[in-house]
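*Asks:* Take a look at the structures listed below.
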Structure I
């Protein structure tokens, strides 16, 4: 069976990215194959919760993590909500389902010293790739943007005179971010080298490979990982950790949580609050040093 009407709905009405839609459809196809093999069903539209539960048990027995299982079930739940919306079913079989328990993963941000050692002391060089890489790192740390948001930045999104950057976030939600002078200086130097490329295919895009085409997510991940491997011993060194560092360092310096939420492009404050645990740790240090009743032993 196909799920084209559902994928069209996710694209046109929910503004989900092609990557997200593809993940949803793959989850539905996985469940559909299971139902066909186990229950000889050629449609998942009329399943019951017991059949869904048997699929979940099968996933657990195949050592799929609870986090991944919850994501798959979430895809299924979205599909049944869609069927309710178009009145193809009367009851969502997942209406009473409770998500499997998962351990909360605490993302450890880079310290300010680690970020500083990369941006202030590492020699990037004045080559096209060196200046591009430095601009990428500075932009991540000074704006907190997502990896896919950085990849998709167009030259027209930059307003260096106004010191702003327009970003198209999740569900095509647009936000305007301020730019630091240091970031602008690096971008200007990069643009000089970018203009020297002999061939440019993706002329509208800000960040390019040396072949003149739009950069891709794997290249961006590799760039962050390689540079921060020289400055940090943390297990995970990724663009998301830089985003996490941006939020944590702002909160540590007393930034308003709502302001950080807007900068990150979060739809709810709850999503931003995951970054506050490090801020709380910093506050405890200040509290311990400053409160007159604290023991100095």
Structure II
């Protein structure tokens, strides 16, 4: 009988059906790294959203056969160890194909239309004191006919493109940074930065993409440009972005992810108290509809892993 342990069940607000095969199920609301080995000691299947599963712990879990990641990113799992020792790993994909692109669109609209500035004006009581019927103290720009640069053209990048085209935006798809030539339909990375009104990131975090956007890249962007990061915190040099926002190197940024989450030891972006930064706590993926899709696919992956073992 399979022993299934969900290490961080509280990360998933959705109905979770039980797998169809014989099993015992244990779940914990949250798990800190020091609790991993004890909680997985008898497990044959582990479920994790963000709890790290590294070699030092995995080598103490000889019964473990399969890791179901309740997310798309798998950088919290030592994949090299799993490959070498026959531990299967599966993630979930495309569950937030509506939720995350809508979050990106929300950030673009809010920043282009100075929403945070106007909200602050109202909070301060500026409208009743106005000599005119409206307040026009902050610039408002349309997304229509502006240029969106998409860095990372997978499922989510394409879904953002679809929404942006519906609003009349022009689209540039970035080639890989440092590529010798651009493929058909792609634009050189640096040119995308130089010519886009908004740049949105949809790449995984790996050795190639870590600090993909730093001080040099921000300096290339137009001063009126926006940067949106709903991918992974580590793809942006956060100290450089904080400085760029304070100094007006770019006009604004929408950020849903940080390099360390939760940011218990602080983060440069947490110290930016400016209306040109919209910071949300890694929730772009998390519509109720998206989480239910994730939950269903998670159990599908577990059932497939057991079926393939039986075959």
Structure III
């Protein structure tokens, strides 16, 4: 008996055949010091930055990575595009805004006020399981480690990407791909249970007049966009036994090297893989057939990129 198991690829360099996808947030909201008990999850914008009165706002953005990309894909580039839709009435100061990977779950909520209401933009009092300044999930024991979240406990102190935010004329703004940003998205793909998105805040929160409104996922014209380049895992197209040989069929992409490996048994923790053959990068995309005599009574195979 010969077994066949397809496993995700392990390590992919940039090869020029990556796929491209645009994702929109699965959740976003504001944490507001001015209205600390309120939730803003249903508004068409997310507030981030410090007001002229030196009160702070932070934004939260989350994207459904694992639901949108093939499992085992490798992220090659990740950039976030945000549209500024409003500036402080009195004046504004440019500021460096950073994305920080969030370490704890939070509830988007549906807080909203009518567009023509005098308090438009103040949200509404949070209900159970909605995020606000105090809590990740209101009316539960799931609070932020400190008000609005603490570095290391609630979010990573290091920035994943930084962008200087000016006025409306320079919008939209792109938080460009970095190694840390790629690592964030890769982790969320490989381990979806750790995907709590990014926190958006100015790097110098003590500076007033940096507050901005950024279009949220509820904005029909300028929702946030996460642009990803990724390489899907390699795939064995078919397999068959021909006499004493076991044959694997797959397509090798131009410029990409591969390894075909086998194991006599599978383990959840310590499968021992041996190399059947290494395939150097072909000059053009090529259909390949790999043969194995299969000396063991049971053998499993996997294809990975090098």
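No value in this document is a laboratory result; all are computed from the given coordinates. Please read these numbers as outputs of a predicted model, since none were measured by experiment. Cβ atoms are built from the backbone, for glycine too; each structure is taken alone.
*Asks:* With distance in nm of label points 7 Å out along Cα→Cβ at positions 122 and 226 computed per structure, which member of I, II, III shows the largest figure? Provide the component values of the computation, followed by the final result.
*Replies:* Numbers: I: 1.0; II: 1.8; III: 3.3.
Looking at the calculated values, the largest one is III.
*Asks:* Starting from the value 0.45: which structure in I, II, III was FRET efficiency 1/(1 + (r/R0)^6) of positions 178 and 274 (r between Cβ atoms, R0 = 35 Å, to 0.05) calculated from?
*Replies:* Answer for the origin of the read-out: III.
*Asks:* Can you rank I, II, III by volume of the Cα convex hull per residue in Å³, for residues 162-233 alone and just name the one with the largest value?
*Replies:* Working: I: 148; II: 105; III: 137.
Largest value of volume of the Cα convex hull per residue in Å³, for residues 162-233 alone: I.
*Asks:* If helix-only ellipticity at 222 nm (-39500 (n - 2.57) for each DSSP H run of 4 or more, over all residues; to 500) computes to -9000, which of I, II, III did it come from? Kindly include the intermediate steps, with their values, before the conclusion.
*Replies:* Numbers: I: -16500; II: -9000; III: -1000.
The read-out was computed on structure II.
*Asks:* Could you tell me which structure in I, II, III was used to calculate FRET efficiency 1/(1 + (r/R0)^6) of positions 18 and 42 (r between Cβ atoms, R0 = 30 Å, to 0.05) as 0.95?
*Replies:* Matching structure: II.
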